[in-house]
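Each structure below is given as structure tokens.
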Structure P
Amino acid sequence: MELKNEKREELKEVLRQWLPNRVWIEDEIYPFGDLGPISTEFSEIVLPFGIEFKGIKTFGETLTFESVWVSEGLWFETNVNPTIQRDGFRVVFRWKGLPEDYV
């Protein structure tokens with residue numbers, strides 16, 4: 001049986017490989033325009049892990065992908081600060097347990 005931490009590390013590695021290496025378009029960088037294409041890409045990448053992409057938010061220069069990983073009992077956020085020049089690019093993951101009454 002695969003350990004939960006191994007699944008999380010695999011997911012983080014997949015996202016770390018994808019996010020900094022993709023071609024970012026101007027709409028996906030602050031002040032943000034159309035985030036539909038990147039939302040679709042993110043959803044397609046996390047789906048094989050059994051993760052449901054819930055939405056994307058912006059705060060300042062940060063994109064926050066919100067997702068639910070029911071089989072792991074987690075709500076998680078992937079925070080990204082995208083730049084065209086790739087300087088200052090960062091990816092941060094935040095995990096928290098789902099409420100017991102989550103359906």
Structure Q
Amino acid sequence: MPRRKRLTANEMIRNGGYFNFRRAVKHASRYGSACSVAGRLLTLQEYITVTGLSQAQAYREQQSWRACCGSLSVLEVVSEDALADRGFTDGEREEVIAKELAGGS
């Protein structure tokens with residue numbers, strides 16, 4: 001597993017803007033959920049298949065992530081605990097990820 005880097009919500013917003021930050025958090029949430037279903041890390045094409053997103057939507061999410069986080073992967077920025085499903089809805093998982101990035105518990 002990649003070593004976790006410390007990147008805050010403020011840094012992500014400064015890097016990519018608020019709109020890209022919201023899309024990046026949604027991407028992290030969906031990616032965590034998709035990996036949970038698959039039981040492993042997924043390639044972008046596998047992510048598209050598992051989530052049912054269009055290729056264009058998945059690429060837009062990935063572009064937003066990169067605008068905010070550069071070349072860091074989701075698992076390098078967001079902990080596995082925040083990505084874990086635990087029966088959360090997408091919105092609840094996004095909230096957990098956003099809180100973690102803001103430094104909250």
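Computed values, structure above
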{"quantity": "Ranking P, Q by distance in nm of label points 7 Å out along Cα→Cβ at positions 19 and 35, the structure that comes out highest", "calculated": "Q"}
{"quantity": "Structure responsible for 19, 16, 13, with semi-axes √(5λ) of the Cα gyration tensor in Å calculated and labels P, Q on offer", "calculated": "Q"}
{"quantity": "Computed -9000 for helix-only ellipticity at 222 nm (-39500 (n - 2.57) for each DSSP H run of 4 or more, over all residues; to 500) - originating structure among P, Q", "calculated": "P"}
{"quantity": "For relative contact order in percent (Cα under 8 Å, 6 or more apart) computed as 20, the structure of P, Q it came from", "calculated": "P"}
{"quantity": "With distance in nm of label points 7 Å out along Cα→Cβ at positions 27 and 83 derived as 2.4, matching label from P, Q", "calculated": "P"}
{"quantity": "Winner on distance in nm of label points 7 Å out along Cα→Cβ at positions 11 and 91 once structures P, Q are ranked, highest first", "calculated": "Q"}
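No lab work stands behind these numbers, since they all come straight from the coordinates. This structure is a prediction, so every number in the text was calculated from the model and none was measured. Cβ atoms are built from the backbone, for glycine too; each structure is taken alone.
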